[in-house]
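Structures for review follow.
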Structure I
Amino acid sequence: MMVTVSAAVLLGCLVWLLWRYANVRAWHAALCALFGFYLASSSSGPHIASALRTLAQSISTLHL
């Protein structure tokens, strides 16, 4: 659950930065959010979540 919340906050900040500094309109951001909701409810949603979880686990094991 923590990975999901962290990814959601990170992506939300990225969308806000694009909206603020790259002249992305509010309806573009809303369209991206709707696409994310539909993608999450599709059959590929669990595969994407699993890939993100694996990526987060592999990053957390790096010793920098």
Structure II
Amino acid sequence: MDVAGIAKLSTSIAETGLKQDVGLAVLKRAQEIDSATATQLIDAVKDAPSVQNLPPNLGTRINTTA
């Protein structure tokens, strides 16, 4: 292998490592955003008003002939 081939291989390996590092950083950031969004949705559901004022028979039967 000549010097130019070794230099090209070294550069290629360095670029591949950099691309992997950038991809991993983007993935971690996307997971952080997803986690924050999921937390906000869960908190919103917890704060939703309860529907205790409904009649007791409501929601006890399922229409299977529709």
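Thinking of I, II, which structure, once distance in nm of label points 7 Å out along Cα→Cβ at positions 7 and 47 is computed, gives back 1.4?
Working: I: 1.4; II: 6.0.
So the calculation was done on I.
The maximum of distance in nm of label points 7 Å out along Cα→Cβ at positions 31 and 55 over structures I, II, that is, the highest value, falls on II. Percent of Cα pairs over 15 Å apart computed as 77: which structure among I, II? Derived from II, not from the others.
None of the figures in this text is laboratory data; all of them are computed from the coordinates on show. Computed from a predicted structure; not experimentally measured. Cβ atoms are built from the backbone, for glycine too; each structure is taken alone.
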